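S.K.: These are the structures in question, set out in turn.
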Structure P
Amino acid sequence: MLSDSEVTEEEERIRKLVRQLPDDKRFVFFQEAEKRLKDPDTYATLNYLFIAGLHHFYLGNWLRGVTNLAIFLIGIVMLFTSMRIVGILLILTVSVIELYALFKSQIIVQAYNNAVMKKIYREITRSSDRR
């Protein structure tokens, strides 16, 4: 479970580190961040419109996305067979599990973006250490 306060504190810690970078490195950081950071609203929209797990692909969680999509599609196929009840249960199960991601989309994407910002910061500071 992600704690809102921990994720927010981590973001502030990263921002303080970035503010301490020289201007040229800070410029590079923000250029890279603009390319790599994800939008929480896009994540939530993908979850809301396509409950089957497409929002996981948006954040690069391919395994979870494929798993959710496969279970959801199997459930849909089962709706047209004699195992209709199992199909409904599979679809409902994926939907209920994904409700967490829908309601916590802001914090999930903020935590993802924190990890991206840390990675960019390490890349920038490592490149200056090599010189």
Structure Q
Amino acid sequence: MTKIPDGVKKLTRRPRVLALATSSKDGEPNVVPIWFGKVLSGDEFLLMANFMNKTIKNIEVNPKVAISVWRTRGAEEGYQLKGNARIETSGKVFDDGVKWVKGEEQELNPRAAVIVKVNSVYITTPGPEAGSKIG
């Protein structure tokens, strides 16, 4: 099990845009901005699907994803999380995620929770450690 580092948890506590990368069955890449993403557990990351049409289709045929989180104001810091995603459209995680999104943006109607089981974490902070695997 790869544990999500505290730095990632800290970066995702405040609302910010994250990047989610997927690819189709044939390897066609797709990257989308995600507003609603946060650490779900020690090795899982939650993303709420509001407009993820191509992304959901990609995950259904190829669950391997990458998430990029970063901060640039003040002190630059960034991480890339890689893992396998699953889609949930009912249950506690989905229901809690819908409440979270609706609490921020009432007009949105999340269609799914994307849960990523993280299997590796890399540093993307500029400097000599960039690209280093930390988990």
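Readers should treat all values here as calculations from the given coordinates under stated rules, not as data from a laboratory. The structure presented is a predicted model; accordingly, all values stated were derived computationally and were not measured. Cβ atoms are built from the backbone, for glycine too; each structure is taken alone.
S.K.: Assuming 35 is relative contact order in percent (Cα under 8 Å, 6 or more apart) as calculated from a single structure, say which of P, Q it is. Walk me through the numbers before you get to the answer.
M.R.: Working: P: 35; Q: 26.
Computing relative contact order in percent (Cα under 8 Å, 6 or more apart) on every structure in P, Q gives 35 only for P.
S.K.: Upon calculation of distance in nm of label points 7 Å out along Cα→Cβ at positions 44 and 100 from the atomic coordinates, which of the structures P, Q produces 1.1? Could you put the intermediate results ahead of the total?
M.R.: Working: P: 1.9; Q: 1.1.
Here the read-out was taken from Q.
S.K.: If helix-only ellipticity at 222 nm (-39500 (n - 2.57) for each DSSP H run of 4 or more, over all residues; to 500) computes to -27000, which of P, Q did it come from?
M.R.: Numbers: P: -27000; Q: -6000.
The correct label is P.
S.K.: Let me ask something else about it. Given a value of 42, 36, 26 for Cα extents along the principal axes in Å, calculated from one of P, Q, which structure does it belong to?
M.R.: Working: P: 66, 29, 19; Q: 42, 36, 26.
Label of the source structure: Q.
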